[in-house]
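Rule-based calculations on the coordinates, nothing more; no lab input. What you see is a predicted model, and the numbers here were worked out from it, not measured in a lab. Cβ atoms are built from the backbone, for glycine too; each structure is taken alone.
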Structure I
Amino acid sequence: MHDARRRFIRVIGSASVIAAAPQALGACAPMPDEAIEAWRRAGQEQDPRRKLLSWAILAPNPHNLQPWLVDLRSADRIMLYCDLERLLPMTDPPSRQIVIGHGCFLELLALAAAANGLRAGITPFPEGEPGAAALDARPVARIDLAPAPVARDPLFDQVLARGTYRKPFSERKVPREALEALVDAAARPAVRVSATQEPAMVAHLNRIMVQAWELEQRTPRVWKESVDVMRVGSSEIARHRDGIALGGTMIEIIRLLGMTTPQTMMDPSSVFFSQGLNRVYDWAPNTGAYAWLTTSATGRGAQLEAGRAFVRLQLKAAELGIVTQPPSQVLQEFAEMDALRAQFEQLVAQPAGEKTQMLVRIGYPDASEARSARRPLESFVRT
């Protein structure tokens, strides 16, 4: 790792890089404006269903794949499907996390409906649940809309403030009452929300988080799945508007140096690879609070409920000025993670017959964070 850093320092000072840098720095915003246009357009659609969908597509989802498809051919109804071209077969073999992302989508849609005087009647898997091993082409949910005097949930006010924080937290400790408020906000049928600030427990969770991140990154077929959806630099982020966005001045410079090719990103001896590991080393020391969401281990409906609970937790966090990030690696179901996942499940005293669906690190921000890229609304609508 030290050799890679020395190589980086030598190259960054070269005349060719200095000459090329002004061109790169002309487009070095961490998130280009066109990639976050959907955030600015939320709620501006005239068609009622599209208006609700413009909020729902801002939901968190694994690897920011945005794996949602909707059918609007029936009046007053939205049929939600999974885009089977946007799965993570190496990272998330049973597509459990993908379904959780659909639950997040449904909760934002339901909150938007209530804020617009509509009741969203959500029927999960109306044509039957897919099996535990894989998703299929059947709908994930049917949403029937009707005018109704539904109470507006104040969490809806936080949709544009919600986000996932991918940096070290500040040293400020989360008050116990704030942690309790997050647990209360995430309450959903069939979801049990637990949280801890106990130092020994947190230290153990931090160690597991680091081990799981390292294991994912050092398992080539799994890491490649992340590399394949990394959007490096402003132009790539703007072109795709999905995936794992890597932007900003330093990224633009190392892109010019050829240090962000797929081959380099896969190379354990590269600066890029080592810096990826350093991110989680930076996160661990100042993570002082965790929450986790547990449901029944069986049924896809429980996964949807976990997603609905998680996004409510994030919305409440935004209201309180708190930030969250779900380090999902230890919950992933590829073979190499099995032993560490079992250790985690024992640590959190996961009951027999239940499944921990989400782990969330919680703290206060120490810097600003760019919004996630989003594809335009029309790209989610089946024609």
Structure II
Amino acid sequence: MRPSIIRIGLLTLFILGISLLHYLTPLHLHYLHDIFQRLYYLPIILAAIWFGFRGGLACSLAVSIIYAPHVLFQWGGGITLEMEKYLEIVLYNIVGSVTGLLSQRERERSLELERTAEGLEESYKKLQTQSEQIIAVEEQLRRAEKLSTLGEMAAVLAHEIRNPLGSIRGTAEILRDDYRPGDPKHEFIEIQIKETERLNRVVEDFLRMSKPQAAMKNRCSVRDELETIIVLTSNDARARKVKLLLEPSTEELVVMGDGEKLRQAFLNIVINALQATPSGGNVILSINKRQAFCEICISDSGPGIDTETMGRLFEPFFTTKSDGTGLGLAITKKIVEGHGGSMQINSEQGKGTTVVILLPIVEKETV
């Protein structure tokens, strides 16, 4: 609003100034009056550009009204003698109208182009969102394809590897009894037994990932399950000189699930946290209620996870550990989702990692 007022003021001053020059200049100075007469076009054109058709026409009419008395009374000539001056007044209005109309159309076209550009930008954002969703769906399909292939592999591995592994381990344990501790052969057999156990765990992880096992779901106290995990991992925490703590909760939260599988999921996360935390660090477990969900947070004071690794954490077979299978977190996520929950990992390099699990709460039994 203020720029428009300023422009109107400038146009008014411009017109008044030219008119004063007309009225105050002696009539015998014809060449000066011809110049002043042409100067009226400047405010008329500016008004047309700034305010469109109506602005140009209004300005030209104002100039005509102010200039007409000068022609009629000061010159005092007849219509035939001063015809060019009356024609000049007509030209004022033609120039103001035409210029204003062209300016207004150009302005409307610019606004239309701006609206078109905004529409194109909005369409681009929608297409970008849809493409991201398509990429996410494709990633899920690839993961599902991997799991499907894994299921076929696991069926073969279960029969072709587990039985020979049992025989190899049994034979190695018998041979170990023939050598005393400290003997090089005894150490080699120990290595053989440990590697056999590790290979057997890999096979078992394959089976857990590929074959959904039917389970009986019961009411489980989340605090009881986490206390069990604390007991199971306390020796490992002491050996690593890491403080393992379960924070007290204000209320008892109960979920419906398979206690053994939930313990497996929690254990995988706590072990990862202990392994990532340096000596003197902390691993904190907490339980909170978030609307209709039980929120389990497991935080460590380790080095954190870089962005590239974060994007692949739940990808089967991806691991940063030399002796890992890359199936621990994938299995954990599958267990959590199988209980109607969700799992999220938040991490910042140098500030540690927090795993957040949400599980639906069930109402307490009433007596």
Structure III
Amino acid sequence: MDQTRKIKMMIPGPVEVHPDVLKAMGTPVEPHYGDAWVQKYQHVLDILREIFDTSGDVFLMVGSGTCAIDAAMGSCLQSGERILIGNNGFFGDRLVSIAEHNGLDVVQIKTEWEKAIDPQQIHEALKKDASIKAVAVVHGETSTTILNPIHEIGPLVRKRGALFLVDAVSSLGGVPFEMDAWCVDVCASATQKCLGAPPGLAPIALNERAWRSIDRLEKGEHGWYGDLRIWRQYAQEWGSWHPSPITMATNNVNALLVSLSQLMQEGIPARMERYRRLAVQVRRGLREAGFPPFTPDDMMNPVLTAGVMPKGQDSASIVKYLLDEYAVQISGGLGALKSKIFRIGHMSPIMTEADIQLVVDALKNYPG
């Protein structure tokens, strides 16, 4: 491969970002406090609140999406309390690991990786075990491309009185999401996927039910940085001049503001529809190239698609082929699916039909 060629990145995140977003990253460093900064920062939070579709609180943590998930579990629950985790993929396993590292008593509903989590199984588990304090589910399971039906799970969790935590790291901004309507109490995401910004920031949103769960605990026992009460305290007491408890990554916020402004200018419904059309194009192209989609059409993920390798072939070969011959970077599978599938990310806000056609044509030329 010619090393001078620009690589077209089509992995499941981070994504290629708009040139104006990159330009914002290169602006002079500014202070993370003061009137001008507070106005800008609050504007970013207001846009994020609209994307989460919530009237609750939103914070912007410096870190990965995992940072925000860790903060959610560590703040809302104390060691020894029971959490039910719907697990149907690599990042479901990650939820289990985070919960265990926070000293929680984990109960799992394990589902085959090619299937979505069954809301009724969640409901039945809650009916049988009143000691379960919270339920956690990944919305967009990046390892399999499966979208879990959190819009169905949330009301069932609320009916049983448990707290509902959602990992929307790879879905927020690219997949329809209605936090309040779907009875989601805490939602964690990240900026480097559908939100179209560089890695480094982790938005987290929570409602009054989440705060009640947090405030019933005498003190945070899982650290200081991830204690969401600390973030609320600074927002309330220092919000007029220093709205976060840490030195905010100001250039990342500037870049995020550009990408969020682009999203709002396009319109959330229009952005979602554009992603849907790209997903249909990908799936059609995969079939034409002889690599059937991993999920059926009724489980289509609008921002991420997996193709199934022919029997006996390793997905690493096709990943290498696309990179070497076409300067297109995709990803193989994870965990048990590592060699069986390859994953094409089309969650970048600047992804086009021509980009999709490029990878489809390349797959049609794959020598096998």
Can you spot which of I, II, III the value 10.5 was calculated from, given it is distance in nm of label points 7 Å out along Cα→Cβ at positions 68 and 260? II
For Kirkwood radius over Cα pairs in Å, which of I, II, III scores largest? II
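Taking mean count of other Cβ atoms within 10 Å over residues 108-115 from the coordinates of each of I, II, III, which one would give 16.0? Walk me through the intermediate numbers first.
Working: I: 23.6; II: 10.1; III: 16.0.
Going through each structure in turn, the value belongs to III.
When mean projected area of the Cα convex hull in nm², for residues 188-251 alone is calculated, the result is 5.5; to which of the structures I, II, III does this value belong?
Working through the options, I get structure III.
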